[in-house]
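No lab work stands behind these numbers, since they all come straight from the coordinates. Predicted model, so just to flag it, every value in this text is computed and none were measured. Cβ atoms are built from the backbone, for glycine too; each structure is taken alone.
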Structure 1
Amino acid sequence: MSVGVLCPGQNSQSASALDFLLEHPAAQPVLEAFYSVMERPIGDVVSSEDLHRNAVAQPVICAIEMASFSAIARPRITVSCIAGYSIGELAAYGCAGAIGTADVIRLAALRAELMDKAWAAPSGMMAVRGMSGRALESICRQNDTYIAICNGVDRFVIGGGIDSLGDVGRTVQTMGARTTSLPIAIASHTPLMTNAVAPFRRALEQVTFHAPAFPILSGIDGSWVRTKTEASEKLARQLNTCIDWMTCLSSLKERGCKVLLELLPGTDLAAIAREQQPDIKSRSFGDFRSVEGAAAWFIRASQ
């Protein structure tokens with residue numbers, strides 16, 4: 001049976017995500033690569049107050065995802081494709097072997113630095129649920145904010161300046177929508193990140209790219225990325241372009257995926273998949289009490 005892997009994005013990181021991995025032999029090369037690049041043990045980093053700072057969060061998320069993928073890999077599990085959500089898309093290239101582990105972590109740290117510098121004014125992100133995309137986009141245009149991620153027909157994440165986000169939040173709440181402010185201090189996937197695109201593209205172009213072990217889907221349009229040129233362009237454009245996760249899930253289904261497993265440290269992508277594609281078996285790594293339990297379910301579900 002065709003199986004797919006989901007790599008979560010920012011706001012999913014937590015200290016408990018490492019509980020499965022710190023002593024797991026297959027995860028050690030990734031954790032060692034993190035120490036080599038970041039010059040701090042990942043265990044110290046995830047237990048610090050800096051965990052939600054972009055400069056820390058993005059490389060940590062990539063490392064945990066690559067480590068959890070390494071830990072769950074089994075000869076009896078054949079991955080059909082992989083898709084990553086925001087920073088998770090960079091981790092997906094590491095999981096597929098297209099970009100080396102240390103290079104992924106370096107790129108994640110650079111990505112965070114460039115995004116932090118791209119827009120000086122206070123900005124952030126907010127989840128909005130219970131409103132159509134057309135109605136939300138109209139309100140965003142009036143308030144200098146942008147739809148950053150589409151998770152469903154009435155499920156979005158918006159980005160913009162802090163004051164503008166507050167104005168949009170109050171407006172949509174009066175119209176019956178629900179909002180949640182996210183602990184992310186940049187307006188990812190919006191035009192506010194445009195200054196980060198070109199330098200990140202140049203960095204991607206300088207990295208050694210290998211043929212991926214399985215197809216990687218682009219977060220901005222759900223297409224299959226086949227070349228280094230495409231990968232560099234899609235990963236760079238993702239910084240200031242809306243993530244169309246709903247289309248990614250449709251692409252996974254079109255490619256025949258019957259089973260989806262979301263890697264650590266997230267849980268939201270599996271929940272969204274169950275909602276959007278209820279005929280696909282979707283679970284999160286974190287649903288299980290051990291690496292072995294997650295792997296056993298993945299094997300059973302894929303048969």
Structure 2
Amino acid sequence: MHPGKYYVKRLKLRLTRGHLEAKLPAFHDLISPQTRIQRLVTGFKFTEGPIWLTEESCLLFSDIPADKIFKLARNGRVKIFREPSHNSNGLTRDREGRLIACEHGSRCVTRTEKDGSITILAEKFQGKQLNSPNDVVVKSDGAIYFTDPPYGIKAQMQEQPVQGVYRLSPNGQKLTLVAKDFERPNGLAFSHDESKLYVDDSSRRHLRVFDVQTDGTLANSCVFHDMNIAQPGSPDGMKIDVAGNIYCTGPGGVWVFDGMGSHLGMIITPEKPANCAWGDEDWQSLYITACTSIYKVRVNIPGIAP
């Protein structure tokens with residue numbers, strides 16, 4: 001960790017050629033037509049896993065191949081938060097505000113304690129090493145859900161027979177495989193009332209939705225939306241606003257759906273997006289990690305705070 005080391009490639013705020021594309025009129029209830037897509041910083045290798053820190057008014061994000069986690073301040077200044085990051089991908093926070101990270105390099109899920117030490121929360125299931133934890137969310141009861149595709153490892157390194165979704169109990173003592181019918185599970189997000197869990201499958205190029213049972217398990221899986229179009233790209237990270245609209249990175253940009261699965265519109269980004277996060281004090285900014293850069297879009301409906 002280098003709390004005082006500033007990253008040399010920070011740039012001033014600039015506008016890009018990204019644009020909005022409405023599929024249905026309701027899209028502009030969520031994002032005003034005149035809204036601009038801002039590129040905040042660039043010069044990275046592959047950005048992922050954004051998470052907003054309210055108390056510091058800053059964004060943390062992973063640069064997977066660079067093996068770093070960066071901190072982006074509101075004034076545009078960027079510094080290294082952690083190096084090495086063990087090729088961290090998805091980031092979130094638990095109910096106590098501690099950082100939870102999916103690490104490709106160590107093939108585990110970790111928690112950063114208040115004193116800066118790191119605790120491994122999950123690294124094996126039924127005695128076998130996890131594949132490569134990818135993205136993660138925390139339920140209000142403290143349970144941690146994460147996806148485990150094999151993106152970060154070579155085929156011969158894979159020990160798990162499935163690419164699944166796991167749940168770590170609130171006390172951290174029990175790891176459960178709650179969904180396994182995936183080829184490449186990736187981004188995931190809870191509905192506002194936590195009765196639904198949305199998970200996308202990058203290989204099958206679709207979003208699925210599950211009912212969350214009282215014991216934390218998942219049931220009644222169905223395809224929420226299919227992204228199988230001619231344009232290259234796959235669904236990846238996603239976030240949901242307080243009205244139940246889903247924002248999911250995918251082919252061409254960020255896809256926006258209502259709670260019934262209707263495709264409302266697109267945030268077209270200049271670079272292929274990987275993930276997104278709500279931020280700013282009002283939670284009405286969508287921060288987007290896209291290849292070498294970080295983008296920001298203002299929205300009308302607040303997102304669900306992590």
Structure 3
Amino acid sequence: MKNKIFKAGLLAVGLSASFLTGQVHAKDSSKPIVIPTHNWSSQVVMAYVIGGIFESLGNNVEYVPADSQAVYEAVRNGDVTISHEVWESSFGKSFYNAMEKGGVIDAGTHAAATLEEMGVPQWVIDKNLCPGLPKWEALKNCQEVFATPDSGGKGRWLEGPQSWHGNLMPERLTGLGIDDQYVVKFAGGADALWAELAAAKKEGRGVITFNWTPNFTDAEGFAFIEFPEYTDGCRVVDGGDGACGSPKGWLKKAANYKFPKTHPKAYTTYAKLSFTTKDIGQMAALVDVDKMSHQDAAKQWLADHKDVWVPFTK
């Protein structure tokens with residue numbers, strides 16, 4: 001897989017050790033720990049949160065923007081050191097493929113369980129804009145509710161960037177037999193999803209978007225559509241017809257195999273680290289609701305939640 005790490009984009013964030021804990025730890029290797037950033041808020045904020053924790057241990061940290069699928073090959077090759085938000089549904093296959101080749105280790109699982117799925121904001125259901133939701137069969141009678149100027153009279157599903165899931169959602173429409181009623185459009189990034197949710201709420205119109213949990217939308221309310229249950233082999237890529245929903249899954253942490261040796265203190269902390277649904281939602285909300293920068297959000301979260309992260313360093 002083509003390595004899409006853009007080294008020219010190296011960034012550094014100065015979260016000082018004194019700001020974080022007031023403690024001094026012996027350094028691991030002086031070689032920087034390289035942390036990738038992707039294109040959704042919780043992942044980027046968590047990158048700076050984890051980087052800040054590593055800095056509190058005396059480590060040097062660098063950040064690089066990375067493709068969310070190609071990053072596992074980058075971890076394997078040592079171009080980046082970790083990947084801290086490995087979502088089972090979207091990235092599990094790439095993660096395990098990299099592990100099988102050698103060079104990537106499983107550094108543990110976050111406490112948060114995950115779901116990545118199409119859905120509607122809770123107010124769409126509360127206003128009964130499409131009776132029968134969140135059951136997917138209700139969509140058969142509501143295409144006009146979700147039509148947009150660019151959807152050709154069909155209802156629109158606003159997916160994330162195509163790099164996230166490929167043709168998964170178009171294949172699902174076909175498998176469910178509603179591709180003559182609905183069309184998938186791909187957003188440029190997570191910000192476009194949130195902008196569309198805000199616009200739809202302001203205008204009082206129906207909207208179907210891709211979303212996930214944990215996320216900042218958990219607090220306001222978001223209803224995931226109930227599709228036929230996921231089973232092994234149900235997706236087109238695995239030989240199925242695609243007529244199934246997404247599985248609930250884990251959220252793992254990956255690391256380069258050399259990390260435990262080059263940075264034993266940092267790796268031990270990383271292996272202990274486990275964030276909850278609430279933790280991750282808070283990180284995302286600081287950016288997507290409070291409109292802070294990712295770096296400032298990380299500083300704020302670290303300052304407010306020492307009770308959560310300091311024990312990981314012990």
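A value of 15.3, 46 was derived for Rg and Dmax of the Cα atoms in Å, for residues 57-216 alone; which structure in 1, 2, 3 was it taken from?
So the calculation was done on 2.
With distance in nm of label points 7 Å out along Cα→Cβ at positions 185 and 225 computed per structure, which member of 1, 2, 3 shows the largest figure?
Biggest value here belongs to 1.
Given a value of 15.8 for mean count of other Cβ atoms within 10 Å over residues 49-56, point me to the structure among 1, 2, 3 it was derived from.
Considering all the candidates, the number was obtained from 1.
If helix-only ellipticity at 222 nm (-39500 (n - 2.57) for each DSSP H run of 4 or more, over all residues; to 500) is calculated from each of 1, 2, 3, which structure is the one that comes out at -14000?
Here the read-out was taken from 1.
Which structure, out of 1, 2, 3, was distance in nm of label points 7 Å out along Cα→Cβ at positions 105 and 137 derived from, given a value of 2.9?
Source structure: 2.
One of 1, 2, 3 was used to compute mean count of other Cβ atoms within 10 Å over residues 41-48, and the result was 16.2. Which label is that?
Derived from the structure labelled 1.
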